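Dropping the structures in below, format is structure tokens.
What follows draws every value from the coordinates through simple rules; no lab data is involved. These numbers were taken from a predicted model, which means no experiment stands behind them. Cβ atoms are built from the backbone, for glycine too; each structure is taken alone.
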Structure I
Amino acid sequence: MVYQMTSETPSYLCDRFDRLHPWAAVRLCQEVTEYHGNATGIGFQTLVERNRAWVLTRAYYIIFRRPAAFEKIMLNTWSRGNDGLLAFRDYKVTSPKGEVVMTGTSYWALIDYASRRVVRLNDVIANYETHTEQATDRTALAKLVPPTMDESDLALELQVKYSMLDHTNHVNNSEYIKWIFDCLDGQDFDMDRPFSLELNFQLESRPGENVSVFRKSTDDTFWFQIRNPRGVSVISKVTYL
């Protein structure tokens, strides 16, 4: 089953050039995921009543073009199955004429909401309807191995604030993407070129914690490592296509 939602690109999610922010594009993918989950009985409210919640573990997005403010877009998402521990979800964002502007592949884990420990999926999506289409060029999302980074690669420091948290009581995935693109100013990264964004989410960052964003560039790839006081929180890379 493919779930589709039509939307207009909100201007408040756009940059100073009236183009959709990359973090906002990912946020819209999360939004259509919520709608699909609610429509099929595995949404946040239904699961949290069972002490369960979804968390994103790995993601890979290709942004071919960033939609303009108020542009109409079609958000499509579907389940591509699971392996017992991880659920696979894909995305395709298109224009009304069928132009593909963004695609995505993501891995989601189900956690015990209280303990934050990963639990098996069988009791939640054992008979969940799936769609076999592959949205991106990745059949699987591998573990990212970044180059070594030290203090000379420090690009940004900040503290986790209340406004960064979502209803699963952790830093929303799109917040990390904000931090990444705050380290990619217009002087050395052209967001008008098609690019991919890949992320491994490894360790939750908690309210009040100080986080550090490290960046290292190699050819057409920009690597990022986000650390909190307990270890590496997120590893990411942004690559021109």
Structure II
Amino acid sequence: MLPVKAVLFDMFDTLMLIERDHEFYPPAVQRMYHYLNKMGINVSFKEFEATYSAERKQLYAEADLNWEEPHFNVRVSGTLKRLGYNYPTTSPVVSTATNEFCEEFMKYVRIDPHTKPVLKTLQGTYRLGIVSNFAIPECVYKLLKVSGIDSAFDVVIVSGAVNKRKPSPEIFQSALKMLAVSASETVFVGDTIDADIEGAKAAGMRAVYIERRIQREPKVCPDQTIKNLTELPAALKHC
């Protein structure tokens, strides 16, 4: 077995924790609505929320067929079109509405207290990267910078930026190509069975599963299982 040269991380609930039982969605949608309402989108919140939900559901019904991840701007633009307002995905109104959602979401995210010391331990020994499923890549970049860990990573791939999400092999391959390492030289660390562990293993990588909550039994077992990030440096030596 080839020695490990690179470690790729999932972002949310691996390096950063989404607090309050993922309750960010309603207030984030409401904040986005208030901005759009100020910009002349003259509908009730109830109508906006229902239209947004319908657009999001349809978007993912289509995207799920090929593990795609359209940028969040696409769902905002689609919602507005359903409501009779023609704003393209490139419109500043759409991008600002997306940012309003992001800013509210960030209130519910905190860095795991073990993230910084563990990254410091791994730097210099491994090339480090992030492969994250999130429709607002700018939000991921902002969180990394605000948390002071953006410089730790050689590559950051976010699904909303490449229109592919885990467990799609393409998103993993994009990161491997940018790091100039093979899948067999890389370990992926994540907290979800399907997207992170099964996705990484299918792409030819080794995988470390961090247990954050109860999930179904994996079809393919991880190489190592850890309870928190402090166990990662030792686990990597046994992958």
message: If relative contact order in percent (Cα under 8 Å, 6 or more apart) is calculated from each of I, II, which structure is the one that comes out at 19?
response: I
statement: Value 13.5, calculated as Kirkwood radius over Cα pairs in Å, for residues 103-182 alone from one of I, II, is from structure II
message: Can you rank I, II by mean count of other Cβ atoms within 10 Å over residues 175-182 and just name the one with the largest value?
response: I
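Mean count of other Cβ atoms within 10 Å over residues 143-150 computed as 12.2: which structure among I, II?
That value comes from structure I.
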Parent structure of the calculated result -12500, given that helix-only ellipticity at 222 nm (-39500 (n - 2.57) for each DSSP H run of 4 or more, over all residues; to 500) is the read-out and I, II the choices: II
- request: Using the calculated result 23.2 for mean count of other Cβ atoms within 10 Å over residues 7-14, pick out the matching structure from I, II.
  value: II
task: Please state which of the structures I, II yields 0.94 when Rg/Rh (Cα atoms, Kirkwood Rh) is computed from it.
output: I
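Just checking, which of I, II has the largest value of distance in nm of label points 7 Å out along Cα→Cβ at positions 55 and 119?
II
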